[in-house]
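The data blocks that follow each hold one structure.
What follows draws every value from the coordinates through simple rules; no lab data is involved. This one's a predicted model, so the numbers in the text were calculated from it and none came from an experiment. Cβ atoms are built from the backbone, for glycine too; each structure is taken alone.
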Structure 1
Amino acid sequence: MTVVIPDYIAPLIPWVRGIVGLVMIGAIFLAAMGAVWVERKLSADIQSRVGPCRVGKYGIFQLVADAIKLFTKEDIKPQNADSLLFNNANIFMIGSVFLMLVALPVGAVFINGVEYPLAVTEMDISVLYIEAVSALSIFGIFMVGYGSNSKYSLLGAFRNFARMVGYEVPLGISIISVAVMTGSLNIVDITSAQGLHWNIFLQPLGCFVFFVSLMADMGRLPFDQNESEEEIIAGWITEYSGMRFGLGFFAEYMHMVLGSFLVALLFLGGWNVPGFIANNSVLGLIAPTGFLLIKTIFVLMVIVGLRWAVPRFRIDQVVDLSWKKMFPLALLNLVWAVGLGLYLGA
């Protein structure tokens with residue numbers, strides 16, 4: 001939908017986008033903190049234990065206490081580590097999150113029935129841009145593994161390469177399948193085109209491939225072979241201490257939050273609401289973003305729940321799953337998406 005912007009509003013748009021960007025940066029940090037708390041409490045419930053409960057009501061300030069502890073711990077660097085790689089690796093991992101925020105919409109408002117996405121900027125190829133910059137985190141993990149001068153860290157980094165290379169392909173094909181059916185690579189257009197007909201119903205196989213590949217791309221259980229504590233201690237981050245370890249740990253949770261947003265936007269209808277809500281002057285400002293957040297939290301809970309429902313795979317099983325199962329299924333879904341796109345276009 002083409003939106004005509006009045007002349008007196010146009011000069012304010014860069015300022016509005018800047019404010020939205022700053023709010024999104026703060027919001028993603030808070031969301032990642034919430035994700036850590038949710039995982040701890042949900043994991044405790046699954047295992048019939050209490051979980052965080054001593055710092056704040058329900059343990060909501062436990063992560064703040066952990067951050068204070070990490071900030072005050074000694075920053076230890078291995079004697080023979082590569083200082084350039086070791087000191088700057090976290091910049092890539094955190095930086096990829098901020099680059100994703102540039103094009104990732106986190107909601108929308110409807111004013112007089114007109115949709116205004118809450119995104120810092122809109123790109124014609126935003127969905128490909130988001131996938132590309134999310135992969136920058138692999139450089140950070142390799143910098144940690146190689147720069148630490150540790151066999152455990154290097155082994156964790158190599159496992160991460162094997163996993164990410166194998167799953168980036170079906171992940172990209174499943175994204176292209178959605179774009180082919182929609183006729184756009186703009187994630188805003190993909191979300192808006194769904195309406196009440198979500199892509200999960202039109203492409204259930206594509207949603208499955210995307211979700212499994214996303215789990216592997218994020219390194220979540222059962223795909224955390226880059227850590228595998230019982231095999232290679234703490235994997236790629238073995239030699240990190242203090243806040244360096246904290247930033248690497250926190251970057252994983254920020255990627256998990258943004259990945260949950262992607263699932264909700266691409267396959268669960270995003271912020272789309274019925275017309276009578278969008279045309280309401282009050283509900284149109286609140287409900288669309290609220291709907292998106294509810295879907296995102298649901299996906300996040302599923303990701304956390306799978307941590308304790310599926311045992312960790314071996315690295316050979318991970319590679320076989322990607323190339324022998326996910327890749328053919330992604331191609332099959334692409335053929336289905338092309339046919340469905342032609343049918344809907346007709």
Structure 2
Amino acid sequence: MTSTPLDVGTAAGILRLGNAFCDAKALLTAVELDLFSLLHSTGGSTEEEIRTQLGLHGRGLRDFLDLLTALKLLTRTDGRYANAAGADAYLVRDKEQFVGGFLLRSSRNLYPAWGRLQEALRTGEAQSGSHFDEVVKNPAILRQFVGSMDAFTNVLGPHVVEAFDWSGHNSVLDVGGCRGNLCAQIVKAQPHLAGHVFDLPQMAPLNAELLDDLGLTGKVEFHGGSFFTDPLPVTADVVILGHVLHDWNPEQREALVHKAFKAVNPGGALVMYDRMLDDEEKHVENLVISLDMLLVTDGGSEYPATEVVAYAEAAGAASVEVSELHDYDTIVVARKAA
């Protein structure tokens with residue numbers, strides 16, 4: 001999928017692009033206010049009802065709501081504002097496909113960091129001010145991060161399930177799998193699989209909470225550790241590296257691919273997915289995510305599929321397949337000989 005950019009051959013198009021951050025901040029603010037959850041619960045509210053229910057001043061509120069309407073996030077009928085279909089599907093808290101967790105991270109972490117893009121380009125240093133070692137020490141910030149990762153896997157999980165033939169495999173290990181949301185979705189769809197998740201020990205309570213909420217306690221085993229300093233806890237028929245490799249530099253990516261492939265049982269596969277880049281530079285969204293990595297990691301970036309294909313082949317893969325996963329994500333499947 002490619003983007004359709006604004007007409008930057010005109011002054012108006014250039015000015016519009018330069019102020020696109022205003023549209024983004026309106027959306028992020030609405031998510032911070034939990035406006036979409038409110039309107040879902042009420043079925044629609046007037047400007048005054050919204051002002052009262054959210055504890056707002058009132059000045060600028062009508063313009064704010066009308067901007068969200070113009071952006072097709074809200075509808076307005078007879079003075080009452082309601083969620084548009086997309087907002088109601090993806091921006092209502094506690095709905096299964098809620099992506100607001102990532103938008104909250106965008107609002108609180110990425111938005112300020114992008115204001116320091118020039119400094120990042122000059123120094124090559126992260127600008128978010130929140131190294132992950134510090135994130136895991138703060139339960140509130142860690143929960144915010146986990147919410148953003150859940151938002152991605154809520155969307156991608158069903159596509160990962162469909163993209164791979166799970167028959168003939170009995171186990172799956174998600175390396176760097178956060179609190180296990182992806183692995184839980186896979187095991188729920190493929191109950192014959194034994195599920196394993198490997199991530200930092202601080203994720204363990206959040207994993208237990210998730211499995212309890214999904215009724216999957218005992219179906220997915222969490223293993224705490226660091227994939228750079230600790231051995232992987234188990235081998236599995238399918239090992240997954242999803243939205244993990246882009247956090248690291250090329251040398252670290254290569255080491256992780258080799259380590260993960262070694263943990264694949266004979267006849268199994270290593271599955272990797274990320275918002276990979278291509279030679280035509282047409283995926284604006286993926287280039288934006290790659291710059292996100294500049295701003296929030298010490299050496300991460302997006303990368304072309306050919307890079308991890310080469311790593312997998314060097315690790316001994318019998319075959320490697322590359323295909324589109326969903327929207328902007330690419331999936332690479334490296335198979336091990338039986």
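From which structure (1, 2) was FRET efficiency 1/(1 + (r/R0)^6) of positions 115 and 211 (r between Cβ atoms, R0 = 41 Å, to 0.05) calculated, if the value obtained is 0.95?
Matching structure: 1.
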Computing helix-only ellipticity at 222 nm (-39500 (n - 2.57) for each DSSP H run of 4 or more, over all residues; to 500) gives -21500 for which of 1, 2?
1
State the single structure among 1, 2 that was used to calculate FRET efficiency 1/(1 + (r/R0)^6) of positions 123 and 259 (r between Cβ atoms, R0 = 25 Å, to 0.05), giving 0.25.
2
With relative contact order in percent (Cα under 8 Å, 6 or more apart) derived from the coordinates and found to be 13, which of 1, 2 does the value describe?
2
With distance in nm of label points 7 Å out along Cα→Cβ at positions 27 and 267 derived as 2.3, matching label from 1, 2:
1
Between 1, 2, which one scores greatest on distance in nm of label points 7 Å out along Cα→Cβ at positions 171 and 323?
2
